[in-house]
Structure I
Amino acid sequence: MLGEYRIVGRGAAEIAASVEHAVGSGELEPGQLLPPMRELAEELEVNPNTVAAAYRTLRERGVIETAGRRGSRVRSTPATTGREFIRVEVPAGVRDVSDGNPDPALLPDLGPVFAAAAGQGDREPVLYGGAPIEPELERLARAELAADGVPVGTVAVTSGSLDAMERVLAAHLRPGDTVAVEDPGWGSLLDLVPALGLRTVGVRVDDEGPLPDDVRRALAAGARALVVTDRAQNPTGAAVSAPRARALRAVLGEHPETLLIEDDHGHRIVDLPLHPLAGATRSWAFVRSAGKAWGPDLRLAVLTGDAVTLDRVRGRQRLGPGWVSRITQRAVARLWSGGAVDPRAVAAAYGRRRDALLGALAERGVTAYGRSGMNVWVPVPDETGAVARLLHAGWAVAPGARFRMSTPPGVRITVSVLPDEEVAPLADAVAGALAGGAGRAYV
């Protein structure tokens with residue numbers, strides 16, 4: 001059952017640590033079956049309740065999963081081995097179109113805004129007990145959220161969108177609860193949910209966002225939360241359309257107790273309008289991050305939502321980090337209002353590169369998707385083979401396994417730094433890797 005690895009420990013914490021270490025080191029592989037609790041208790045000469053407590057801890061940490069009489073096994077993507085490790089090592093001379101990063105040339109210069117923000121900090125130091133939010137950043141966020149149809153109540157600032165999502169999920173859910181997530185979807189979120197001891201259920205997506213019937217089935221089956229990417233969905237480029245938003249609101253209206261989380265990381269890098277779902281349920285949160293538009297290292301997102309959710313998030317934040325650096329907030333506010341980057345030009349640049357690749361692939365009979373953002377999703381019949389053949393041809397793409405749960409295989413191509421002269425060679429390589437065949441629909 002466990003091969004050569006032997007679980008050790010006398011207490012629940014030691015037993016759990018033994019299993020978690022083995023998973024992290026690769027000695028226990030995803031999907032590997034663990035011994036029944038009584039059998040392991042006899043082997044370790046401990047009370048079965050001790051093993052039960054260890055297994056419970058491992059489930060809550062997202063390391064293992066239990067399926068009744070079928071026993072406990074290592075999760076297919078345990079929290080100790082994140083999806084970011086499912087990647088291609090890019091050798092010298094190979095063009096990397098796998099990383100999902102924005103184009104550095106389209107990001108603003110940070111030096112001037114941080115110098116100005118630091119100067120303001122020298123004149124007006126932020127001390128313990130000060131306000132957690134920079135007033136100008138809050139004003140700008142409120143104005144743009146309201147203009148986009150998001151009902152704005154309390155506003156919080158977090159260390160990026162994933163930090164916001166973790167805080168919102170932790171504020172409402174308990175280990176064992178189920179979260180409906182997009183499939184394929186953002187790999188970091190697919191790691192985070194089980195790491196919180198929560199379960200995931202996938203809802204398929206098409207170009208217009210999550211499929212309403214899938215969402216309805218997930219919520220009817222007991223999912224307590226739903227996470228939706230409004231625009232520039234990673235990895236497919238989906239964007240929620242107005243008709244899809246109406247359909248999803250109708251489904252959510254049937255389940256008003258659902259915790260709804262919306263991720264609008266595509267803000268200021270896409271030219272498609274926002275069609276928010278915010279307010280469709282009693283508990284909701286809407287997140288906008290600065291990473292794609294102004295730089296990933298800013299680690300800042302703006303969060304709004306219903307009063308109870310924001311009160312819980314801000315209260316817990318006060319007991320931990322306290323606040324996100326006001327110097328960083330001031331810098332982002334200056335970027336937001338100062339015109340350092342024209343969002344229309346950024347969106348147009350990404351759109352041209354994306355559309356050029358989609359068109360070139362279509363000319364070669366290859367089905368691909370990318371309605372918005374900086375990524376293109378290409379369904380493939382054999383993911384491992386396609387990635388290997390593309391690597392041999394000089395192109396590193398992201399394996400779809402980083403983003404999928406039960407949907408068909410695919411690869412993600414980041415177009416953010418793809419110049420015109422590379423479009424045709426890349427399309428040729430993709431077509432060759434698929435042997436000229438069109439992929440399957442990603443839903």
Structure II
Amino acid sequence: MNINLKDFQQLTDFDNVLVVDEHGIIIFNDLADLNVLKEIGLRPEEFMGKHVTSLYKNLSHENSTIMNVLKNGKAVCNVKQELVIKNGNPLVTINSTYPIINNDKIIGAIEFSKHFYTKENIHSLDKFASHKVYRRNNTIYTIDDVISVNPKMEAIKNKIKKISKTNSTVLINGKTGTGKEMVAQSIHNLSERYGGPFISLNCGAVPPNLLESTLFGTVKGSFTGAVAMQGLFEQAEGGTLFLDEINSLDFYLQVKLLKAIEEKVIRRIGGDKNIRVDIRVISATNEDPDVLVAEKRLREDLFYRLGVIQIDLPTLTERKEDIVKLLEYFIDFYNNNMNIYIEGCQPEVIDCFKRYSWPGNIRELKNAVETAYNNASTDQITMEDIPKRMREYQQSTLSESEDTDFHSLKEAVENYEKKMILKELTNTNGKLTEAAKRLGLSKQLLKYKIDKYQLA
């Protein structure tokens with residue numbers, strides 16, 4: 001047996017070795033980078049015994065270097081191949097392929113290859129940071145990740161591009177799951193501060209007694225167990241500090257925050273020295289700022305200071321034309337991040353998604369797609385794959401148009417009123433003040449109707 005290597009120059013140029021038998025069945029494979037198999041969508045144990053042409057969408061007996069070498073017995077060297085993997089992305093390789101000959105009979109082939117990551121599949125090196133340059137500043141999103149064809153969202157994207165050139169404070173108002181942090185990171189990465197850190201804090205996730213030290217830092221010995229520690233204001237030096245759920249701050253901290261933003265000076269707890277900071281503050285709330293001010297949960301002077309620029313993000317129900325585009329985006333994302341390939345959604349799933357109320361907005365849509373991936377048994381997302389609450393919502397919505405069996409006008413009006421109240425309670429995550437405002441009722445009247453219809 002001999003291997004014809006007469007045209008081969010440098011084995012060290014190649015990372016991978018593949019051996020097939022005379023029929024093109026893989027009998028040996030050695031990969032320097034297992035991400036190559038991940039790209040193809042196979043586990044190492046599944047790779048063996050496969051026909052070489054079955055691994056790629058566009059590979060056939062006619063264009064396969066291995067199959068051609070098996071057919072004519074002639075080596076081919078340094079051939080560039082652009083293969084298409086299961087998820088539709090390209091895979092670029094440089095191959096040198098040689099016949100394995102025994103007693104003048106071709107009994108197999110050996111291929112040496114090197115894999116190159118393309119723009120489309122570079123994500124496999126780091127699944128959760130698609131913007132590898134920006135991840136160094138603690139971000140994973142840019143404005144390109146704000147997916148929309150909705151006119152209001154397009155206007156917001158244009159606004160982001162414009163305001164990123166300044167250092168003014170920004171207040172982002174949007175329901176849970178509408179993409180507030182994505183917008184904040186987009187502003188940071190478009191600004192001249194992109195080289196500095198993006199520091200994010202959910203104020204509602206930190207116990208009130210720890211918030212002050214978290215924001216402003218501590219001096220060693222300032223209280224029992226205290227150590228010298230930078231606060232987030234100092235950590236964000238030269239960059240952006242993003243404060244989500246800003247209304248969670250108590251009034252004392254709101255006063256201190258106002259002073260820090262206005263004077264660009266902070267003092268650590270227990271400290272006696274002022275520390276100047278160069279940061280941009282972006283804040284966010286999932287409740288209407290005007291309601292927060294009216295209910296005295298947000299200081300009016302702090303609201304004016306934080307909201308020099310205000311961005312109001314629409315809910316997903318207000319931008320339903322984006323559902324199909326977002327579905328395509330999330331399907332592409334999960335095709336590249338899960339060991340499952342999905343072509344798309346059945347039409348009834350899309351219709352269901354367009355009818356659904358989406359209280360969790362875009363985050364809920366993304367989670368619904370992930371749920372479907374875990375349930376799917378074909379390459380199409382079906383109604384059986386999506387969360388049960390969405391199927392049931394579809395059914396109840398369809399039955400509403402047929403439900404006209406009332407004994408009186410009063411019953412029909414009350415039934416409609418109950419449905420409206422339930423819908424707004426869902427959309428506002430049970431927040432009475434906000435639901436009342438949407439319905440044009442006082443909070444007290446809404447509470448009365450909830451008790452009357454036993455909706456609680």
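Throughout, read-outs are computed from the coordinates displayed, never taken from laboratory work. Because the structure is predicted, anything quoted here is derived from the model rather than measured. Cβ atoms are built from the backbone, for glycine too; each structure is taken alone.
Assign the value 161, calculated as volume of the Cα convex hull per residue in Å³, to the correct structure from I, II. Attributed to the structure labelled I. Work out which structure the value 12 belongs to, where relative contact order in percent (Cα under 8 Å, 6 or more apart) was derived from one of I, II. Answer for the origin of the read-out: II. Using distance in nm of label points 7 Å out along Cα→Cβ at positions 155 and 435 as the calculated read-out, with 3.0 as its value, let me know the right label among I, II. It traces back to II.
One of I, II was used to compute mean count of other Cβ atoms within 10 Å over residues 59-66, and the answer was 16.8. Which one was it? That value comes from structure II. For the read-out distance in nm of label points 7 Å out along Cα→Cβ at positions 323 and 379, a value of 2.5 was computed from one structure; give its label from I, II. Comparing all candidates, it corresponds to II.
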